[in-house]
Structure 1
Amino acid sequence: MSSIVTPGPSRPGIYRRLLMWWGHRPIAQLAVIASFIALLVYLGINVTTTMARIGVSPGFDFLWRSANFEIGESPITFAAGDPYLRAMLAGLLNTLKVSLIGCVLATVLGVTVGVAGLAGNLLLASLVRWYVELIRNTPLLLQLFFWISLAKAFPAPRQAGALLGSVYLTNRGVYLPAISAEGLPVAAPVLVIFIIFALGLVLVLLSHLKRLNGRSVAIATVAVLAAATTAFVASGAKLTFETPALAGFNLRGGYNLTPEFAALLTGLIVKFSAAIAEIVRAGIQSVNRGQWEAARALGLHNGQIMRLIVLPQALRVITPLATSSYLDLTKDSSLAVAIGYPDLVSIVNTTANTTGQSLEALMILIGTYLGINLVVSALMNQYNKRVALKGTAQ
């Protein structure tokens, strides 16, 4: 018995594959792309012609010229006469500092407020609701003006009283106790950055080895901190605890938060803690009530239920929305220019005004914020993937 074999459908040719990849109406799409490129070329020619007419040479050579301004607050040493590139680096570090601390503290306060709103206490829940609605429905810029006005209204250092014995709120800033290291071969911030980098490297290695879990993270953290402590002791450095003390007309010692930094940080923390509180509330309420009842049947109290059962499941809802809050906090830190904090926007704006390179300065600003937010988004997406895998079938 013989069977007839019929050939199957022929594979599409190169032209057909190109059409399948490109989509319908390729000529119209090419025309749109060509028009967009022509518009960019036209705008570029106009910009270069205008810059040549006013005597400004396009390019980024201005980054190595001497800046003729001072920066009131900088994590690195900077003085008038240093290159504009160093000034922008100082502004970038100021932005990263306030954004990183703001994200951490806003998360802590937001989670606390969000959980407190579901505590079952009517008075506490009402206070949380008023707090969230008041903060969320007022502009951040208005809140920053309020906080900087409050900071400037504090008494002078000689009239300021000590809170908890060692914290001073003055019109020259907030003075806090500080731990300083004497005899370190490198600056303390450099050591902290090195420890964070080393821990991150270890965690990445564990992730590639498929050994990343809560226990391995704890062991890696202890190991890195133990190694750093051993190196610290071997270097002969000593830790000293400093508290602010009145000396003349000002306070000396400890750590000083300038009024601008304190106002900006407070505004960002308060504003985004309200948003994170609502995210946490929604995430917790998304967990089925049966989870609570089953946990109580096992004899767990409310704190254990929240920490061990509810929050791990709620993270699937909380993490993507919290990522948006972190990105918004980082971008909204640019409002620092309104209250005089020398962040990246403020310094780039000054650079553009003094050099005339407005377009290049704007490109640097856009590229920097884009890079920062892409890194934050990538890190949070990686964490979100790990959270989303918990409890799923393997």
Structure 2
Amino acid sequence: MSTLTSEVAAGFDVEKVRADFPVLKQTVHGKPLVYLDSAATAQKPQAVIDAIRKFYEVDCANIHRGVHELSQRSTAAYEETRAKTRRFLNSRSKSELIFTRGATEGVNLVATAWGRKNVKEGDEIVISALEHHSNIVPWQMLCEEKGARLRVIPMNERGELLLEEYQKLLNPRTKMVAVAHVSNALGTINPVREMIEMAHRNGSLTLIDGAQAAPHMKVDVQALDADFYAFSGHKVCGPTGIGILYGKTKLLNAMPPYQGGGDMIRTVTFEKTTYNDLPYKFEAGTPNIAGGIGLGAALDYLTNIGMERIAAYEHELLLYGAERLSRIPGLRIVGTAKEKAAVLSFVMEGIHPHDIGTVLDRQGIAVRTGHHCAQPVMDWFGIPATTRASLAFYNTMGEIDALAAGIQKVKELFS
């Protein structure tokens, strides 16, 4: 880490940040909560909770079609989140941003609406060995339907993708490259800008699963030149059931609707339906209005802190955590990529991850155990599961010490 980045992290007031999160003030099993499961879902600051409550208490109405005051206020607040997201991702236009239920639906939307129109028998879709199931299964389903082939970029023992092998996979049949920006299971930060350039030189499109990147770093879709980019609201301290799919205007205009219903239409007769303009063509039915407004509050919150400051502080947490856990005999960190987000996945000799998670829970420490919806990653390492401590900007060095102490208790119980 550079000296400048360390200075940014040193000036980060984590206790001030923690005061914004009501959930962190509780005890679990009589112990102060140590929440280390942010890769599964991030906690919510009071500002997000207040925004959702205000919608239901004061402004609750359906959006877009109402002429009354409540509908107008709700519509303005909901659509303002699209403007906030445009700034958060640096997209060219608000119309390139589709509200979804999360990153999973974003991937499914592209695999369905773009894939069914453009993928033919014998074509190929390239994904990576690091993918979450949400960026595997939709492409498998498309390949099975179309007679296409799914190709997989291999990785090394550190959990880094092999770009030389990726280059070999690219060929005239490659229609789409769909990869995670950051691995949820290992924390690996993939070189997606370089991978997008390689795909584009080959004439292929790209989709980036940004669910684990958007909470931890500044994302600029124009600088990346991604064709599609998806992320989930609940990972960026927003509500569950809301997300964003970014897509380049030309591609979205050429795609058929994902679902049919209200709001995605311009005219409807029994003979013919014409579709709405972007982004509404892909937003059928009453949306998660409160979720959209809450997402806007979350993006405001992160932006006010500064994504660069968040990234710098979390990197310091990662370095401290990796060093602290590495000193524990019998513990092995899985995923040691040079470029990593704040994820510490590990196994312990002779102790199942589920047992580790259960004992840690009794100490008030919340971690995730299992395959993390990334079974192929576990299979590659020859393990059934890991214990995953995923860090966020509201965690402290002291909580990492508590994790290390909790792991020692696990060892004592199973020795």
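Just so it is clear, none of the values below were taken in a lab; they were calculated from the coordinates. Because the structure is predicted, anything quoted here is derived from the model rather than measured. Cβ atoms are built from the backbone, for glycine too; each structure is taken alone.
Out of 1, 2, which one gives -21000 for helix-only ellipticity at 222 nm (-39500 (n - 2.57) for each DSSP H run of 4 or more, over all residues; to 500) as computed from the coordinates?
Structure 1 accounts for this read-out.
Please compute mean projected area of the Cα convex hull in nm² for structures 1, 2 and give me the label with the greatest value.
The maximum falls on structure 1.
On distance in nm of label points 7 Å out along Cα→Cβ at positions 170 and 354, which of the structures labelled 1, 2 is highest?
That would be structure 2.
Tell me which of 1, 2 gives 0.98 when you compute Rg/Rh (Cα atoms, Kirkwood Rh), for residues 314-361 alone.
Comparing all candidates, it corresponds to 2.
Where does the value 15.1 come from, among 1, 2, when mean count of other Cβ atoms within 10 Å over residues 138-145 is the thing being computed?
Computing mean count of other Cβ atoms within 10 Å over residues 138-145 on every structure in 1, 2 gives 15.1 only for 1.
Quick check for you: by distance in nm of label points 7 Å out along Cα→Cβ at positions 162 and 194, which of 1, 2 is greatest?
Structure 1 comes out on top.
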